[in-house]
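Take a look at the structures listed below.
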Structure P
Amino acid sequence: MNLVTARDIGKTYQTGEVEVQALKGLNFEIESAGFVSFVGPSGSGKTTLLNLIGCLDSPSGGSLSVVGTDVSTLGRTAGAAFRGRNIGFVFQDFNLIPVLNVFENVEYPLLMASSMGQSERKERVESLLDMVGMADQARKYPGQVSGGQKQRVAIARALVADPKLVLADEPTANLDHDTAYMVIDLMKSMKEKKKTTFIFSTHDPKIVGEAEIVYTLEDGALVNREDRRSNNG
């Protein structure tokens, strides 16, 4: 089953009197429980594409189906509701809320987009923190933990509402080599345990090396698709 299907997706921005074509007629499909990376130089359209898939922006043309919904037709309110139910995010700068502790940061999406009761929320958050190895840090604040630990918290937060899809924009950019590999292994483990699809926008060869499918973007166009699954056995 395809989790994401793009048909002739385009995105154009108006900068003053200049029209910038950020994405040009993209066509692709992403299956469920995938580990997929979009690569390309800065300005190639990677982050723009993730924003479209994540309902943070709308395409200028074409159709984009995510989890069986044509998100290109959703308005801002409907897009936010869809995002809360179906999509998690992991960012390079972690985006944790500094005044909330680790537990509260992971719990936050459930408070925003779920009617889950307090005891069930507590159980869900504690389970995710245990999975990412941060259960013993639950009462610490973001400023009291390392960069790798922050990203572990961000991954738990992205997964706490059981999304079918997690979008990760340069998630290892601010991590050292060993910590980056640790975080990649954690995301792969979460993919296997929870059957979540991970889609990356990245320059990091460590992530690219672990991806099952690699799409290459250049100047807003999709120029290559590489399927590594047969090579990885």
Structure Q
Amino acid sequence: MSGQTSDDTLRGYSLNIRQPDRGYRFSLDALLLAKFARVCRRAVVADMGTGCGVIPLVLARMHPDARFTAVESNPDMASLAVENVQANCLEDRIEIIADDILTMRSYVPVSSFDLVVSNPPFRSPCSGRVSPHPGRDAARHETTAGLADFLTAAKYLVKPGGRICFIYHPSRLAEFICCAVELKLALLRLRMVHGSMGAGAKVFLAELAKGRRADVSVEAPLIVRGDDGEYTAEVAQILGMAEKTTT
């Protein structure tokens, strides 16, 4: 991959992760989603838009009997994801596919996974600020696939009765729920994430189910930082804290 990269250590998960020093980098959102997702024993899990592969890498450490397929349309990021899987000796449990989610159904059988997770771009095209760093806008803004495409692909991939977990922006919560209803995906759990107590929500975590009905469980909000400006105990545990060196 051209350009500088950084080697980041997620000590809590015994992971070394290489990613662009600037641009398309994973954030706390990916770790929050990994913690939120409920992975059953020996589950087969798909991650749509995996970036450098951080979500399946973390989940693989958390659930040693699960197997993962991760899809990334950016070829440079997909190559980094493969490198990260190999560097952490997880190639027997994580497969990286360099492709767009829109074409997956041409070679992936329907209902192949117990769980589908995704941290997709959440800004509509031409909305929000434009980043000066190459790749960062691709992580934030919808390009070839929008929210409906991601949810439709997730429904195709997951088994009947299986679950879908997303992290997304609260400004699009109504759209998210409407799209899920149109696809006959039941909302099971919803959790808002706030930067600090009293602040508005930054993102939300949602769990959907395919082919079943259930009442919605709205969980207690997740607060990232306390009044002292430090990470709350829950977030500090999720983070495992990262260290970085630039190469």
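We did not get these values from a lab; they are worked out from the coordinates using the rules stated. Because the structure is a prediction, the values reported are computed rather than measured. Cβ atoms are built from the backbone, for glycine too; each structure is taken alone.
Suppose mean count of other Cβ atoms within 10 Å over residues 37-44 works out to 18.6; of P, Q, which structure was it derived from? Considering all the candidates, the number was obtained from P.
In this comparison of P, Q, the computed figure -11000 for helix-only ellipticity at 222 nm (-39500 (n - 2.57) for each DSSP H run of 4 or more, over all residues; to 500) is attributed to P. One of P, Q was used to compute relative contact order in percent (Cα under 8 Å, 6 or more apart), and the answer was 21. Which one was it? Only one of P, Q returns 21 for relative contact order in percent (Cα under 8 Å, 6 or more apart), namely Q. In terms of distance in nm of label points 7 Å out along Cα→Cβ at positions 29 and 53, the structure with the greatest value among P, Q is Q. When mean count of other Cβ atoms within 10 Å over residues 165-172 is calculated for each of P, Q, the greatest value falls to P. For the structures shown (P, Q), distance in nm of label points 7 Å out along Cα→Cβ at positions 77 and 197 is largest in Q.
Source structure of the calculated read-out (Cα extents along the principal axes in Å, for residues 21-108 alone, 43, 31, 26) within P, Q: P.
Hey, Rg and Dmax of the Cα atoms in Å, for residues 93-188 alone derived from one of P, Q reads 14.2, 43; which structure? Working through the options, I get structure Q.
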